[in-house]
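Throughout, read-outs are computed from the coordinates displayed, never taken from laboratory work. Because the structure is a prediction, the values reported are computed rather than measured. Cβ atoms are built from the backbone, for glycine too; each structure is taken alone.
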Structure I
Amino acid sequence: MKPFITQLRTRVKTTLRLGLFALVALAASAASAQQPVSAETQKNIEAFLRNYFALGPDIKITVGTAKEIGTSGLSEVAIDVKSPEGSDTVKMYLTKDGRYLLRGELNDLTSDPLAQNIAKFKLSNAPVLGDPKATITIVEYSDFECPVCRSLHDVLRGLLPKYPQVKVVFKDFPLEALHPWARTAAIAGRCAYQQDPKAFWRIYDLIYDNQDIISASNAWDKMLDYAGRSGLNIDTFKSCMSGPQASAEVDASITNGKELDVRSTPTVFVNGRRINGADPHALQQYIEYELAQQKAAKK
């Protein structure tokens, strides 16, 4: 799955930079809106994807139901991809005659995608860094074992002091198929937050600053060490780490991320505007844009 998803995302990003959709011809029969894709079309889509992305028999591809998108002549099709490493779902778009498959991001010009993203956030009981009344909110979906997430941590550490108008809200999104100790760290973060919300950010820093020396075999002991260094009660922390509540909260955060189509870490939203990765220039650009818009609105 990993090569397919990686290649697909790379191609989609290139496509979006050009402001176009990639168009792939498929010789297939018509697919009816709101109906399962016909067996022939399903077979052709799967065969095309297998050949195009070099997907072997160990990869399972399931073509879902085609859902008509208004009067556009397009239907949205969910492509489920499963491998021993994990699973993912990719949205593609099929023309009514079943001939063309489009990959990319489809935007409705009559709606506000930023407002739609913001409406999906579930931020209650989530760690907040900065002024809770700050006018710019960065929502960070991250994995403590992810190297790019550590880069984002470093970027935010350098950027936030310059912008008191910004607050960061942290959401767990451990990629357990790729990172064996990410969930342990996520649970540790939740347990720190339950005991002392400020301690979460101390553990957040300690985990990312020491990411290279944490492993699946020592993660539990490292989390206890960081909890002690963060001033937490160790017995309470151990009990939390072993209990169901923190784990359930991590699962809820993952579910919320999936509702926002988070598929990789870090995924960041600046007042609803998505950034994949840890690009400091994009972060600063979005922050400056929001500040300029707010300044203009006051005039």
Structure II
Amino acid sequence: MAANAIPVNAPLKDIDEWDDFLTGRYQEGKSQEEFRQYDEKATPGVAEFYRLNHQYQTFDYVMAKEKEYFGLNKGIKSIWEAAEFLNTLVDDSDPDTDLTQIEHLLQTSEAIRADGHPRWFVLTGFIHDLGKVLCLWGEPQWGVVGDTFPVGCAYSDQIVFPEYFKANSDISHPVYSTKYGIYEPNCGLDKVHMSFGHDGYIYEVMKNYLPESALYMLRYHSFYAAHRHGAYRHLMNDHDVEMFEWVNKFNPYDLYSKGHTKPDFKSLKPYYDDLFAEFFPEKIAW
């Protein structure tokens, strides 16, 4: 099936349902056995989401989406404009939260700021989910969020719901189904194509503006098979392993900083105006 012919399915009630699933699945101190039990008890929407994700995230699909989006041809926006655009993803029918997407972003970045981390780290917390604007350009949920993983080589059994890869056409490909696939041993993740989604997209948007440690956080914050379970070390080089220490520092803020208390946007805005101006021109390409 051609990439542009894949149906746009929306099994999640809203995009934040995936975040809620992550928070439960990767709860600190949870054992591998408990991960599996949590998966089995996942809501039907989350299970269906991953069934679609694992079926359609093929190497050819990823290459087509990289060609479509990584040229950053969706216009120019300031960071605030991108965040306000993302706000339109809020589901007004969700009774559990009335927080906007900007308020969710501020919760993450403010938690990082409160712990005294560098300004670039605070900035990374604010922008890390801005790639979810892909949903507003017609991409299906399963092509925007979800645990990420390499394509063009064998799928690890450490990826959430690995059984759903049985429906993926790459599973029987003579090269893509092998351990190394199209890659060389320890080639480095910069040579590896990851499943398409908001992580890789926001990395492309930000790669000319932020330090490498921040870019690793953006690009791999959903690569849980690697930074939680140690999968794909055979593709990583020593530099990747070193830089994943930053991904691991970021991960708790991504999972556990969201709450129901609204940040005071008016009082915080001057700080973030100054922060954005430090790292970015007025508008950047998306």
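When FRET efficiency 1/(1 + (r/R0)^6) of positions 67 and 267 (r between Cβ atoms, R0 = 30 Å, to 0.05) is computed for each of I, II, which one produces 0.80? Please report the intermediate quantities before stating the final value.
Values: I: 0.80; II: 0.10.
Attributed to the structure labelled I.
The value 18.0 for mean count of other Cβ atoms within 10 Å over residues 75-82 was derived from one model only; which of I, II is it?
Details: I: 18.0; II: 15.5.
It was calculated from structure I.
Tell me which of I, II gives 1, 5, 10, 14, 15, 14, 12, 10, 8, 6, 3, 1, 0 when you compute P(r) over Cα pairs in 5 Å bins from 0, in percent.
On the way: I: 1, 5, 10, 14, 15, 14, 12, 10, 8, 6, 3, 1, 0; II: 1, 5, 12, 17, 19, 19, 14, 8, 4, 1, 0, 0.
For P(r) over Cα pairs in 5 Å bins from 0, in percent, the value 1, 5, 10, 14, 15, 14, 12, 10, 8, 6, 3, 1, 0 is produced by structure I.
Output the label of whichever structure in I, II has the greatest value of mean count of other Cβ atoms within 10 Å over residues 155-162. Walk me through the numbers before you get to the answer.
Numbers: I: 14.0; II: 19.1.
When mean count of other Cβ atoms within 10 Å over residues 155-162 is computed for each of I, II, structure II gives the biggest number.
For structures I, II, which has the highest computed value of Kirkwood radius over Cα pairs in Å, for residues 107-146 alone?
Values: I: 12.6; II: 11.2.
Structure I comes out on top.
A value of 16 was computed for relative contact order in percent (Cα under 8 Å, 6 or more apart); which of I, II is the source structure?
Numbers: I: 16; II: 25.
Derived from the structure labelled I.
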